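Multiple structures follow.
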Structure I
């Protein structure tokens, strides 16, 4: 199966080859939201905005939100000097949504930023958080997107598949995509049940086969 480690940033297989990430496989081979993204980029251009910069700004805000959550779980402070004031303000709002969610649940974090390199399928990914909701073992992905997309379900489904194959005794009850708003203190909890997980795994494996077939043409 491969390695399972914490805080790894490089997805490298045992033979030294770089492994593509789960999100890369999905992003490059699915395309379900292609038209939506194209239309969004057109609208940004029409109002005088650089779509690439808007996307990068949103990504940086999401990165800071992840750091705030991870460091909070570890009891650490977060240095925001590498982020803009606007990114910090939005990330803090999203983080307040996380704190609100924690207050309303009995969630206990067990591990975060769990990196799994799958030698068999030659892919890798980073699980945002593994924890317990009561007696249930759950895998969680933090998001600051405005909507829940099917890509999110496929991503977390594959993470669960990779984790359970690495840890055969682990029985994940369900996956969860937890979205936080960046304009007000709100959270949206999306449970991904086992039937959806199995469907997501099947879709990802099909995308991976397609990805690997590109080299044949």
Structure II
């Protein structure tokens, strides 16, 4: 039995909520993923859905149940963590020098400069980063991408692109940073669909990547 196709009555309100959240400035300590998560939670609650569905997964892009040999949750977490680590290594070793050569300027990795050389502060910041990562994946993949999948069954190209576009909007910085965010979002969206519409794999990838960046910054290896 496939998941029910959702009513389209809420779509205008959901689009309006995303636009308002993207436009209205928030206080610095409040990540934009937080109001997105609140909107997504409300949307799912009104439709009688829970976040447990996008943790468990088990559905193909077209809404059909996956085979019994579908990836288990440990394998989803492991593949996601490996992908996040490889993405971080590539970004630091190859991506950054290439972009700096093309742009003729240094790439600014620093998001939390207070952690530089201070491992105790890294531990506190890591908790904040992890919580933000969970909220972001629930909002982007568990709500936005999943919502487009529900409304437009078929090849998952559009849902993945919607998630990548939202990722670019949420990424602070210049055009290069937002382009990197879009590419990151494309990868996470593909992982979400390929792993049975479960956020476990993209969440693990995001956690490893973002916590890795903060850890390298604490060691003064990126700046």
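The numbers here are math on the coordinates, done by the rules we state, and not lab data. Since this is a predicted model, take the numbers as computed values, not measurements. Cβ atoms are built from the backbone, for glycine too; each structure is taken alone.
For relative contact order in percent (Cα under 8 Å, 6 or more apart), which of the structures I, II scores highest? Provide the component values of the computation, followed by the final result.
On the way: I: 24; II: 33.
By relative contact order in percent (Cα under 8 Å, 6 or more apart), the leading structure of I, II is II.
Of the structures labelled I, II, which one yields -20000 when helix-only ellipticity at 222 nm (-39500 (n - 2.57) for each DSSP H run of 4 or more, over all residues; to 500) is computed from its coordinates?
It must be structure II, since only it matches.
Taking FRET efficiency 1/(1 + (r/R0)^6) of positions 53 and 101 (r between Cβ atoms, R0 = 35 Å, to 0.05) from the coordinates of each of I, II, which one would give 0.70? Intermediate results must be reported in sequence, preceding the final value.
Values: I: 0.70; II: 0.20.
This figure was derived from I.
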